[in-house]
Structure P
């Protein structure tokens, strides 16, 4: 029968769907929601014996949809499906072990990169925006989270066939320009292009903020400078300086992004949505009856019985105004219905208002705020920011020392400094992404540069071991077919099951947009790989066994590599 073939030897996803549909049919609740609920709760695992594997189903899912969690009251009519009680909390739907192994390992023979079947998610085109530092501010550790979380989400959605537009939204518009200019005037440096650096601009910004604490007129002057710029009343010298500030800032950001391996499809500037360019937004708000002019001269919109300021009484725009204009442009230009904003938790109210107003202007646009916790202990206004390049350089130096005194260090065509840099960046990225996304945490050099335990270094080490195994045994070719009977060891089955779980992990990670789900999975996969490497000898095995084991380790490496790349790591071949 066709369905028997699906259950025994087709791919994992189809197998889960078939079982879920049969279970839903058995309880006369075969709606799409119920079927998808069963699919989400079916997890691959072992049975009560070494030769028994299957799909574990929690009994509480039966209670939820069927009203009982007793197997005595639950019968699946399909004769292809056999079940038994696994433990007090789960039932197991039995699968043929050898067909299962054949399916998992054969699916990717000859394929060097994964083409996962998560396309069932039917992802629409989305635009994902990261918020970068404002102009004249260096890239400090406080900006790290939005950068690597945004990169992770972009990589994830791209990997599972979502169409992603990666936008870096730069804050080049606001009073901070005025503060920086006033600080520079006080410092009186040579304002030539060759002498202005991001450091001098940053110091000027800090100085002006310190001056403003004792002199409120500084604040008024900074606002006035920006207002003239927005209204087009600035002198050519001021305009040139503003453009120079932007150029200096973007050049530094590009260096950091290149080092982190992050690319964007577009750099979007806040200044693009200045007062003269948001008239279309005002017309649309007026057309749907939301716009109101206040007695103090400011312009507001009404949303959920709340007045929200759109234009100040001096006719200057606000962040919200510019974000509305930017959202409408992105939808029009890219055709994206889903707009993702990777911004910290403190901006939740702002994005609630943005989502509400955009929905009233165009119901086809969905605004999604992806909040994250902040890294505490840094404030550029106080001059306490830990610069990201300092962190990366410290991480690199630490890795150079570790490699220098490690007996396992190997060298290849890559420059040793480059390898150390990749290792340091891997440690930093995994240290952050293993945290719950919405969780705040205090920055710590020791924590960020930790090299022992579950770290990015561990993932790189495991990947390099697998590459080395393949290179040492380069005379062994991958087999044309899987001989499942060769995998009799417990560690082999454990590794195969872990490889199979990758698809479930990607689905869960995508639903929650939590990198820690994938990070923890890769740690488990790495543990399974290292245990298997100790037991499944290749060098002294027979030709047939050696080929099958190389195939297994090749599949494990492909899975590990794919997961690392999604997280933003560059898998090394040697370390």
Structure Q
């Protein structure tokens, strides 16, 4: 049974109110008015900047480089900025082309540390120390959060990367259909063997009661694959490769035994018909998400809380119930999936930039309260209003879907809002509507159910006794010398291709043979030299850099 359109809209209003990234707690005029004060008395600088393009801009909004938010930035920033579109999942190729042709923008906004490290080793980046010294906002952030400077500084002792501070919250969440568990008289899986048995029952036991074999137990695309990796204490998949672990002597090594164990388990899931056979073509997990929201997938890996997916699931399957799955214990212990980093280094500057001082002015503006408010919440009175809880609340989710929801990538360097108006707190603490209509009551009940499911992720994944997988977070991985960086990139790609082939090849290509072939390919790519570099770097820098174990200190401070 599908819920009424009015009820669905009400649900979205409540859930999307909590989804507004980095929403702020105060009402302040943030309209798209004229230029900043003083702009008539001095020449405005001009810079260029990359912007991710995810293909999500509606035609009536323009393009990713020319739309209401790019225009708002230019109307309010102290400098003029021209944006250069970079496909989100092809940024390495696009940036390589731009730098090779000498047309790379001044400011590079990029999450991938491998890409930024490669640009550094190629001497394509500008040290920023002297310019940040004249900064206002960002200089203050460096003083307040010294780890920002530590992570932004390269091995030559100079500062290259710009970062932001965020609360530590679950990033990858493995949701499980608890109503299916109840219906099949099953318990939450505690071990990887339990996980297999539960997923098998979800695939074969007709959990949706339609007398058809049309359900999947789990997914191996995108976050689903990462979740399986994490059960075995490793990260090695199509989207992320960080297989470094500590051996019994505390040395950093490549954990081949964990990669092999994870591969064996993936093959077991695949061979048993538990997962979609076409998972390799589902790069961003869109098919798996569709299966979950239509009630055909029992265990799903989500990138973030995804309240909208839950809303869709409840529209399609009103009796559905979910919770976050504490990762089952595997051969190497108990772990948690990726949690959000407290510090994210998201920007670097082209060494050929003509106006570095203007770039820093722009960064200061983008970290201002005004920019944070607008780029994450929209314009007050158009996209949000201040709700009963004193926080921004979505006015019209359908309008925001077109006009607002693509603006997040403009806010890559804005920083986060903490406290009661942080997006995660809005999801965890829904506000009961004053008007007690039938639709409002139904929507509030849905939002309370999702709050409980989301809270279970905090309970499951932020416990240091089940540490986040990996030793060094991606953002803190070192810059390898250029040749070694190429060796690692090519070697890791070859290793993953071998692993992917083995998953779908049944008994004709065993995990043992695949890992044997992978090790040989890795050595051909100078893997031994990469391993030696990583071991030495960790020994010399483990007390100077951010490690995943340090995340729990941030969590403790936030809870004090």
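The numbers here are math on the coordinates, done by the rules we state, and not lab data. Predicted, not measured: the structure shown is a model, and the values here were computed from it. Cβ atoms are built from the backbone, for glycine too; each structure is taken alone.
Where is relative contact order in percent (Cα under 8 Å, 6 or more apart) largest, in which of P, Q?
Going through P, Q one by one, relative contact order in percent (Cα under 8 Å, 6 or more apart) peaks for structure Q.
Hey, log10 I(q)/I(0) by the Debye sum over Cα atoms at q = 0.07, 0.09 Å⁻¹ derived from one of P, Q reads -0.42, -0.71; which structure?
Of the options listed, only Q reproduces it.
Here mean count of other Cβ atoms within 10 Å over residues 362-369 was calculated and came to 14.9; which of the structures P, Q was it taken from? Walk me through the numbers on the way to the answer.
On the way: P: 14.9; Q: 21.1.
Checking each candidate, the match is P.
For FRET efficiency 1/(1 + (r/R0)^6) of positions 218 and 330 (r between Cβ atoms, R0 = 30 Å, to 0.05), the calculated result is 0.25, so let me know which of P, Q that is.
Among P, Q, the structure yielding 0.25 for FRET efficiency 1/(1 + (r/R0)^6) of positions 218 and 330 (r between Cβ atoms, R0 = 30 Å, to 0.05) is P.
Could you tell me which structure in P, Q was used to calculate helix-only ellipticity at 222 nm (-39500 (n - 2.57) for each DSSP H run of 4 or more, over all residues; to 500) as -13000?
Working through the options, I get structure Q.
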